[in-house]
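A.B. asks: Structures for review follow.
Throughout, read-outs are computed from the coordinates displayed, never taken from laboratory work. The structure presented is a predicted model; accordingly, all values stated were derived computationally and were not measured.
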Structure 1
Amino acid sequence: MDTFVIEGGRRLEGRVTVNGAKNAALPLMAAALLTNEPVTLRDVAPLADIRNLQRLLAELGCHKAEADPAQPAVVKLQTTDESCSHARYEIVRTMRAGICVLGPMLAKRGEAKVSMPGGCSIGDRPVDLHLRGLAALGARITLRGGDIIAEAPAGGRLHGAKVFLGGPFGSTVLGTANVMSAATLAEGITIIESAACEPEIVDLADLLMKMGAQIEGAGSPRITVYGVKELKGADHRVIPDRIEAGTYMCIAAATNGNITIDNCPLDAMMSVTDRLEAAGVHIRRMGHNRQGDPAPEDPMRVSVKVTCDRILRPVEVTTQPHPGFPTDLQAQLMALLCLAEGNSVITEKIFPERFLHVAELSRMGAHLFRQGPTVIISGVRRLVGAPVMASDLRASASLVLAGLAAEGTTVVNRVYHLDRGYERMEEKLNMLGAAIERVDDKSLTDDQRGG
């Protein structure tokens, strides 16, 4: 099992390019199940979750064309066999986003059998809103042997309906993706109320409309879908990953660095930049990307320079659905605020149990006090390297960030979580001046293992 050994205390400088968003690419890939024509996606990062979904789609008869070595970030998918509609547990358990094949497969094939999803250990994330939304479109939903079995009504076609997707912790992103995708081939008009407003949903709607769908309101709480009889193929570029961009912003601040981030989706990150600026992090828009695009500037693809004040200020943050502060950056911001002067407060409103990184940061000298969904962070002058255990994808990133800022050596175990969402993170950081070595945990000394 791979482990990171980090020698902290180095100031990072240079440029880093943000990949296409994992959370956008996964439902985009699943949308290829809605047509028998080829769907080409660009800027797809070669992440573990991407590879797992490709494997799942192949089992469902949607195959990836042989990759062009000159264009490794281009994925071309085409459905050639609709005989198998069972998304098996062995694959779905590796990533929660496997559930995103449910809506497209049900709409196109009239049936779908999907294992209950797995993923990170960050608390209860039920799929009842997905099922309620699809049932409103006329699907018959049953659970059998750990599988969700969805069947279209007589005639094989879903029908438009009014669907409410609000839940106790806000709207559901994957649930919105599932229902919106299914509604594209439903008969009649579907209105999705309390829809997720995340930019990943807008990106999915953009692809679906290129495929011939009729969608209005994506990015707002009400989405209207006018069903069509069939969809065609399309060519689409995935939006940049706002969570990856936010992670590198936090890393630049934690190391008192000077980092330029290219392909940054700044227009989707106002809540993040607002809190970082309040803490003393400076994010300056540089204009066009380094590549020099002659077309009008896309606010979702800009370059920014990130620096920070020598002394960080405390802030209060509450995670919320977009456009609020994203839960996927909560752990990284917490690690940064461990170094702020004063008391910061973070309240988690999306996944109230998403605090497994608190104990690990405390091992590095952080002063953290948790009360229910809230953590109070009393800033310290320095963090100290220690052996720590990654528990989920974003917690992994927070521990790497803390290790970069800490004095001494930090050993981050179980970095396979990190590989689900960040492409060769250690290589990118080493190019900025970090000292990170990826090693097999069997090669660690007793001191590196923590005794």
Structure 2
Amino acid sequence: MESSGMPPVGVIGVGWVGLVTAACFAELGHEVYARDVVPEKVASLGRGEVTIHEPGLAELIRKNQKRLHFTTDMGEVLDNARLLFVCVDTPPTYSGDADLSRVRSVVDDLDGGGGHVLVMKSTVPAGTGEKLRTELPGMPYVSCPEFLKEGSAVEDFMHPDRVVIGAAPGDDQAADEVAGLYAPLGGEVVRTDVSSAEMVKLASNAYLATRISFINEIANVCEEVGADVGEVARGMGLDDRIGPQFLRPGIGFGGSCFPKDVSSLKLLAGNSGYHFQLLNAVIEVNELQKRRVVSKLQRHLGDLVGKRITLLGLAFKPDTDDMREASSLVLSARLRGEGAEVVAYDPVAMDNARGLLPGVEMKASALAALGGSDAAVIVTEWPEFLEIDWAGAAELMNRPLVIDGRNFLDAEHLRAEGFVYEGIGLPDPEAETE
């Protein structure tokens, strides 16, 4: 199977991370043997059908279908590939610990040895790799955490800013092989021990989440003192010690990584005897931020009982249909708890959202969702919301009120169309003229 001169690659678990990993290695010229335990998923992927919404992914899979071999048979993967990338999910348990049952199931299936290399892409607590190495005597173990962002995962994989590879001294050859796979992509290679590599992933996401919670706190203070958080963030970001990334205020972070990894790092520290106070604040701020929209609506509308509120955007971020830890989940529940009627529209996430948002009425378009509404809330900054006929929307709504949870729309344009517009961390123009 090495006729192309490229070593074949095994991928275990073809969820979002595994599917992107498999497709991108195939694009690089590798034969890829991807295994999953769900037969229906394997069959549909074998036909080139992709249900995950990730820009460029479906096209990449169809383009490289001859090099992508999807299977439920671990033996087929082991027979054809030496390097085995583990990409199974590690969701939080009720205790907050990472659920490593899928990882351990893979380890059981490998049964050690066989000349293979286990490459851990799944996010696991620091120290996990060292424990697993003792269960796989004779099998090299390499930690290679993923740093893909939903909505730009293919681009991130093909143009990494760094590749982190952790291995014990005795597994240097295996680490070299993994580094060789990524060599054509550029990006600095960080070679370290297994626990440090695992910690890089958790620390990176926790830091980015901290920046988001920080700028959200600054936005809340800006509202109290009449400052503009957009100008504040711009001024801060020009300091090369700070930079502009992740200084956009909003209604909280979500998704599959930040909430889970922040909680995981906090728990890891606690289990080790250290109280990570900063992360407690990051988590608390993020949860409170998702609820601030409700108080903004109450300030404009009074009691929300019977009020019709439109949520524009449901996914946790644009260019994905991922509803995990999405702000819309908390916001819709709080609004319904206040007695409001909630209607919603999202360009791609409504199928995933239906079972998660009981009592929320889904509409086929933004304008349909705005009809008869007392207020619109921008939850996800989908580009198509910039193209809404807001003048027409004002005529359809009971009240022309927009709470922009992402500071995404043109405030002046909406106000010119007769809307009352409120963003996050922005000065109140009516207060300025008093």
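A.B. asks: helix-only ellipticity at 222 nm (-39500 (n - 2.57) for each DSSP H run of 4 or more, over all residues; to 500) was computed and gave -13000; which structure, 1, 2, did it come from? Walk me through the intermediate numbers first.
C.D. replies: Details: 1: -8000; 2: -13000.
It must be structure 2, since only it matches.
A.B. asks: Something else: A value of 11 was computed for relative contact order in percent (Cα under 8 Å, 6 or more apart); which of 1, 2 is the source structure?
C.D. replies: On the way: 1: 20; 2: 11.
Matching structure: 2.
A.B. asks: Using Kirkwood radius over Cα pairs in Å for the comparison, can you identify which of 1, 2 gives the largest number?
C.D. replies: On the way: 1: 22.4; 2: 23.5.
When Kirkwood radius over Cα pairs in Å is calculated for 1, 2, structure 2 comes out on top.
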